[in-house]
Structure P
Amino acid sequence: MMTSAKIVRRAVRFETPERVPIQFDSLGFSDFAGCGNCFPSQRNMKGWGGVGADHFGCVWEKTEVKNMGQVKGFPLKDWKALENYKWPDPDDPAYYANMPAALEKAEASGKYVTMGIFMLLFERMHSLHGFEETLVDLYLEPDLCAGLADRLVEYNMRVMSNCQAAAGKGRIHGLGFTDDWGTQQNGFVSLDFWRQFFLPRYKKMFDLAHDFGWTVHMHSCGKVNDLIEGFIEAGVNDVNLQQPRALGIEEIGSRYAGRICFNSLCDIQHTLPFKGEKEIREEAALLLGKWGTSKGGFILSDYGDGEAIGVPLEKKRMMVRAFLDFDPWAKRSGAAHPAIIVDAAR
């Protein structure tokens, strides 16, 4: 039987896993594990509760409604603030203090180990400068935006290098990060502009990850249909998309299946909150058929907090049962799914 690490690696690299990889912490099972790299934001913001300043000085607020919070205080809203802005230190040993214990635990369980950077580039740019301000200044102040982006790339690459050095060769398998790139209707910028400004900067970071032997795992919300082409060109191996109905399951499959691994689930806006078992099972089968290939290319993942999107745990169990029932790789290999996820899905 393959380890979790081998199953994920084969799915992402299209090398035929024996079953669908699963990332479902809410049901007590994941083929993935974090390497333990940690940032001051996670220590200072009341347990990363979406309140207070993070390590970049971006000030988060949140409402009583269940959510992760939102940046409302932008330390570089005025470009003049750059003169006295204090950048976080990527060499802070506190970032990496938890890594030895986390790596030991992950390796003992055979997990696929990722290091994570929250808000890698675009999200961090607009959390520093403001969302509307960043979109406007990408056109009006391109040199200032380029300077900010390049400084973030430098910072991220330093964090990646420090994680690789602290862990040692071969102990980290992938880089995971977030950068939301779309509205409900389209991407925030055109693919041409994305290629001009963002592609070379992303590629610089992802080339380093690939030099380390890592795969690159991206989360992006919104209708990013065209921008996925740019993600692939930059070197993303696996993209987490949580709104497959908004994207168009058939369209995305016809354009990209076999070219990038999809990390997804039934649609968190249209299907999971409002549909029943029949529709959930139909969508699970469709996703596996259209986004996966005979050699892999699909990971079943969990959105996380079901309360925030109005999805009770039983709905998640129902969905997992559907994906396990239709898992094409397990059907071919005869491999069993982990007992813990099978029991949780019952």
Structure Q
Amino acid sequence: MNGSELTSREIIRRVLAFDAPPRIGMNFDHGRMDDLFVGVPSAPADFDAQEHTTQEGVRRWRDEWGNTWRRLDAFSMGEVAEGAIEEWSNLDDYEPPDLADRTRYEEAKQGLVENPEKFRLGWLAGMTFSIGRKLRTVERYLLEVAAEPDKIRRLNAMIRNVVLAQVEVYADLGFDAVGFCEDWGTQERLLINPAHWRALFRPEYDAVCAAAHTRGMTVWLHSCGYIAAVIDDMLEAGVDVLQFDQPALHGIDFLAEKYAGRVTFWCPVDIQTTLQTGDRELIRAEAKTMVEKLGRGGGFIAKNYPSLDAINVKPEWDQWAYEAFVEFGAK
């Protein structure tokens, strides 16, 4: 793959700017090509997750927002069983984690020193939807989005302040971008009415993207599921990169026709329809299609899925995808 005369940071900047990079961006683990350094805050020094396993074999723990999680197996992320804000009357007294505490970013700062040529992506704790639905638990929260929007706006305001403070930390440290996870979709549609998304969450995207752009950083979003109904809104708000683990769910042709040249896609070979088949030629063909339709002239970063066991994918299948991206990803 060409592009060795440019640093990874320069290549990703050109990918994002659709400025004829010499190759696609690459983000693969286990010693393979990786243009990104991803920084995260460390846990507070005095944080106690209170992790334990019940007699029924259920693992339980707390996160730093005060939510209690549980899970039954070693592969799932688990789910929130008890939100930290059980009653709305507790919101005014609730103390969110201090993500502006600079002592929590010493490892991230060291990572910048150790990876001077890589593009610098600072990972946020989440956004208003991903954090809020845990604080209230998802069943109640989704009902409240429709029935009690003013309460959701109050919760959003508290979370937004935490997120904006973290954006400022990453900017001060010299990061190039901020990213966050918000899983908005089922396999068929948005989790909420698009009108509710625009009324309650579009303003939050506007605020966070504006803050990041003002500080010279791009905004990267991971979302699972089918979210076509609000992609245009996300781009208008200022999202610069969309990370889809299932690009085929939207349709690669659809993504190319509507969004090539407007947003950068950061994707593996589809983890549900293609990578799991173990069909080498099918995997190679999809990698080639993604490069040709999404990444010529910029706009595409290839990646691997980090938890192969969880999706029943053998390492050699993942390697076939990597090799195809290397082969087809040059200019």
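Computed quantities for the displayed model
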{"read-out": "Origin of the derived value 24.0 (mean count of other Cβ atoms within 10 Å over residues 21-28; candidates P, Q)", "value": "Q"}
{"read-out": "Comparison of P, Q - label where volume of the Cα convex hull per residue in Å³, for residues 5-172 alone is highest", "value": "Q"}
{"read-out": "Parent structure of the calculated result 0.40, given that FRET efficiency 1/(1 + (r/R0)^6) of positions 133 and 245 (r between Cβ atoms, R0 = 30 Å, to 0.05) is the read-out and P, Q the choices", "value": "P"}
{"read-out": "Structures P, Q, by distance in nm of label points 7 Å out along Cα→Cβ at positions 205 and 253: label with the highest value", "value": "P"}
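Bear in mind these aren't lab numbers, they're just calculated from the coordinates by the rules spelled out. The structure displayed is predicted, hence computed values, not measured ones. Cβ atoms are built from the backbone, for glycine too; each structure is taken alone.
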